[in-house]
1. When FRET efficiency 1/(1 + (r/R0)^6) of positions 104 and 416 (r between Cβ atoms, R0 = 30 Å, to 0.05) is compared over structures 1, 2, 3, which one is greatest?
2. Which structure, out of 1, 2, 3, was Cα extents along the principal axes in Å calculated from, if the result is 83, 69, 43?
Structure 1
Amino acid sequence: MEKKRYERPVIKRLETGVPAKFGRPQKPEIMSDIDGVSVESLVNQFGSPLYVYSEKQIRDKYRKAYKAFSTRYPKVQFAWSYKTNYLGAICNVFHQEGSWAEVVSGFEYDKARALGVEGSKIIFNGPDKSVEDLEKAIKNDSPIHIDHLDELYTLIELSGKAGKKPSVAIRINMDTGIYPRWDRFGFNYENGQAWDALNKIMHSGKLELIGLHTHIGTFMLSTEAYRVAAIKMADLARGLKDKFNHKIKYIDMGGGFATANTLKGSYLPGDDITPSIEDFAEAITSALVNAHFSTDELPVLVLESGRALIDEAGYMIGTVLANKRLATGQRATIADIGVNLLFTSFWYEHKVKPAQEVTQFTEPSKIYGPLCMNIDIMRDNIELPLLNKGDRFVVHHTGAYNNTQWLQFITLRPNVVMIDENGQPHLIREKESLEDIKKLEQIPEHLRNFEL
């Protein structure tokens, strides 16, 4: 007969049915499987910690977003944000759904090309594009979004050498009522920088202006800001038509839509305050369709959404290493997921659910990672039942940025798995080994030997 595990007695005031500011007390939620695949079987096969993606949820998110915009506006094109998650399997799901690629570096550009994306369907953003990057983009007919005047002048110079007009857009920053403003990128709308850049492009005769681009911020909770931005973008497009009789092909509204994650310091959970994708679509498309474009002048609406399409389709499975009491008396749970793997724990209060049956009693706890750093905290204060050594848990909404900002620090990076629409798990990135790290290092001859 298996010995029952010990649970430390807890003295807790009974408040049955009495609501707090977050509602009535609830029994701890258990998540024992992801898309029908048990957490324990995933750990047994691929180890812990483990990144898990749901292909079904990714496709569902994309199709819902596309439907929200395409039913409100006749010309819509999504471009998958590579910086959000550039694992090949993830990118290819979006490309199969019809999404172009949006990249912000030569590395990401090369990755998109290697995956088979046509150059004309790779939008090249970012402030750091080398001459070699620009030449490659010009050769492949990629839309280049100009970030600053130095880049503009370089493109004018390169157009002569290439013997063809580069396809370009300019990035525009503006006041949408959101602070701090993202004014480090692109040309300002209010002070005339945007028109200065547009005039230079049009008068040069060496660049093909095909679009206008803005990206007003990240994890945006205001749909009104997007409405204001769309109105200002439409104003520039109409101004180009009036002044130069020039029709642009697209208006790129960027991304930045929030997800159900809860920001640190937020009074209410993200589930309750995040606008729906339909809300964002209504604000943007209504502004454009009411901007007095004729039917044949209506530009394509490009969207570079990343976080909103992948965050909630990603999970991390972890294992409890130990429990202890802090000097304050608060329970501390030490897990095998550190901030080097869950970088977004610096921004979000990630939802954490046990993966096996637990006691109904909970207490305020702190979840630490395994790193030898005091800042390695997944959750600073979370109501949790007792989790014992060896217990599994699932961290929610981890799909965005964690696989592009993760670090090989103290621990090696683990396996990444995708569960397909038939419930079959696939390894999409193999865990690192010491050999992976060593093969990039070189030791000078005089440092190769030593005696201790």
Structure 2
Amino acid sequence: MTFHRLAKKITVFSLAVLVGSLVTRADSNVSNIAARTSPDWLRSATVYEIFPRQFSPAGNLAGITAKLDELHDLGVTVLWTMPIHPIGEKFRKGEFGSPYSIRDYYAIDPAYGTLDDYKKLVAGAHQRGMKVFMDLVANHTAWDSVMMTNKNFYKQDAKGNVISPVPEWSDVAGLNYANTELRRYMIAMMKFWISEAGVDGFRCDAAPMIPLDFWEQARTELEAFKPGIVLLEEGEQAEFLTKAFDFDYSWKLMWSVNDVLSHNASATKIKNSWAASRAQWPKNALRLRISDDHDETRAIARYGMNGALAASVLMFTLDGVPLLYNGMEVGDATESADPALFDKLNICWHPHASERPPFREIYQQLIQLRKDYAAFRTDAVNWLENSEDSKVVSFTRSDEHQEFLVLINFTSRPVSGELKNFNAAEFKPVNIRGASDAVSGDLPRFQMDGYGWRIWQRTITHTAAK
């Protein structure tokens, strides 16, 4: 039950109109304003999204805790648990219901376990150096929420009837942020989970459907309560990053990748989408880089195994914070999004196909590359021209010590080409298992398999001053 699911069903223009009607917007021209300063660890983070119901056969919090060592070994640094609260029964969709239809923000779904189980999960993550984000569904509740005793907490029609935030979300009731008592309730609830369970941040569902001034109020109070608390906006509103949120979703980039891989659009669309957002967002804004999550049909189902990896390589080598949705590391193709959100479909952790890319090793090495080299944690992305730019994206990432060249073929066919106006001296291939082997000749020329990709590296030498 997320803002993204609604966004996919309407045009970008209509979405902007919708958001404008639902939130109190600040001046949208924020490109000359700096984004708020976030904790240093966030820029080097890899976020791992977990749907507890699907993650293990038991479908509970203990099933996550049991795999913390595996997640730590993979290299992820932030665990984002989808909502863990009791799910509404009134107007429920599917057998199990959406986890975004919440009956009680202060409780744990009995099917998932107890508060102590959640505390053990958070403590276990912290012991391994990982942070934990809670999914905060602040825009709406279940129709049988404990909060329904106060009707003024909710949006109402002209006749005083509680209403859904939008017609498509019939299983939830919209909250009314014109009510100051509701605001106090929600901020107190966030403080409860910080103090009681030790969560490190919140992924804020459907954030643009809530007034920006609420989020700024929440940020001020939470920062005083726990300095360094992180807020992730499930939305793509540039002004939300100036004061309230630490980072947001880069949906437009994901949609551009989808157009290229699924609808044969030119690969130049990826660069153009990135550049358009860079021109509009606050300086040093941090974006969540995604190719797969619970709102999408699995990337591997949309693009095939190699196409999905090509999309992931882009997201892990661009600026920003990459996201892994549980099961991506084994190439899981189990149905996702609607209707899977409302039922139980376990992740297939042990696929039987014989010819499969080494997904886990590839993700593990990409994560390690980002940890080892600050070049991938800077804002410096230099897009390069190449002779096959309708098929191949090419860019460099650099800092004062290292420079990396990334080439990704976004078509299913082999391609040969040449980088333009690029000094390829001293670049050597980075040894990552799964990288394209069909690279012949010396840079700046290249030859790559369908959906092939390759990363090169050079050390920047500095001449001592005389």
Structure 3
Amino acid sequence: MISYPKKGDKEMFYDAKTETASSEQLENLQWQKMIGMLKKVYESNLFYRRKFNEHGVTPDDINDLGDIIKLPFTSKQDFQRDQDNNPVFGTNLTEAFENYVQFHQTTGTTGKPLRWLDTKESWAWRARCQAHALTAAGITNKDILLLPFNFGPYTAFWGIYEAAQHLDILTIPTGGWTTEQRIHCLIENKATLIAGTPTYMLRIAEAAQEIGVDLASSYVRALILAGEPGAMIPAVREKLEKAWGARVFEYPGLTETGTYAFMCSHNNQALHIIESEFIVEILDPQTGRGVPDGGVGELVLTNLGRTCSPAIRYRTGDLVKRVRKSCGCGRTLSQLDGGVLGRKDEMLIVRGVNIFPRAVGNIVEEFLEFGNEYQIIAYRRDGTDDLEVQVEINPSSDNMDQIIAAEIKSRLNLRIKIDSVPKGTFVRSHYKGKRFIDKRKQACNTD
């Protein structure tokens, strides 16, 4: 049985002082952290000292939070060029090399993988950021966490592990195990919490069904999701909650920045920004100017607790909408309404309609039968963008392709080709699902 908060339930906070602070208190805290970080970075970090000097700015030019706009943006390409020109780890290192104890790298889905180093202190900071997410989900040291992934070089769910250790939560690692082994381990050890991508959580539920295990009757009471959209897509959330009989929570994070927001138990359509540790700007992707609250723009992050390898005015490429409103949980932190809405580089103009693949995927998910998958393919035809969707449809589902096409036409005013393919056409992933394939840069032969 899925439990939801009731009136009078006591909300759990990791840091009640900052999570319920006034906007003035938060801004004062951000200012103190930011100016201290900038001075240390300018003094010791070759990457940012060079970048600031080229931009004609020093920490002495920053007199309040609003002056952050005087600082240059940073992009992933900047970090990649720096590591190419200064192998192996680049120059975004504020401390002596012997102080760094953790190595990770990005997956490389948006370009060449970045290597990233952390000191003992910055790694502990990442754990504290992640602890906000676990605590807001109602997780305590009475829980048992199962981690169904391998400890590779990607940050992925390393932060969950470190946060769990920080919060004294019993943790079960299952690296190298099969999905079936993980299911049996979860049942036998009465795990109450599991972390993973939405794709893999659905795959575990499908595999459990195949071997006759009812996850909804297990002890699992919460899923902590990251890596891709899921908890905020109603159809996906509904499938997960039904299959697992558990609450679903989501948190976003990046290797370059750490976990910057989290979902509370009172609102599954927004994420609280950890404003005590991040300065968040929402900017027009084209002009770089600020977007008013409630408007959609690119998320730009400055982390305040990771001086050893900082990300200052980092352009994430993610599109979000910030809102400032009260929440039943009592937190005063501003929120990202709907979480990450899409990627700025994935927007297409199809027959005059601006569209993001996620908008199409959200509709497909509503009609997708449990255990089936789909792919959205973008390509160029006659010099313009176009889309096609391939959906695994069971033989018994008559006219489902036509139903999906009609729903997309009704909601998005766009006619998109829907191709039905047999179940099992797409490879099942233990990590992220590959649901958007961009072939626009390839030569495309279409009939």
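Rule-based calculations on the coordinates, nothing more; no lab input. Note that this is a predicted model, so its numbers are computed, not measured. Cβ atoms are built from the backbone, for glycine too; each structure is taken alone.
1. Largest value of FRET efficiency 1/(1 + (r/R0)^6) of positions 104 and 416 (r between Cβ atoms, R0 = 30 Å, to 0.05): 1.
2. Numbers: 1: 83, 69, 43; 2: 71, 51, 44; 3: 69, 58, 44.
Derived from 1, not from the others.
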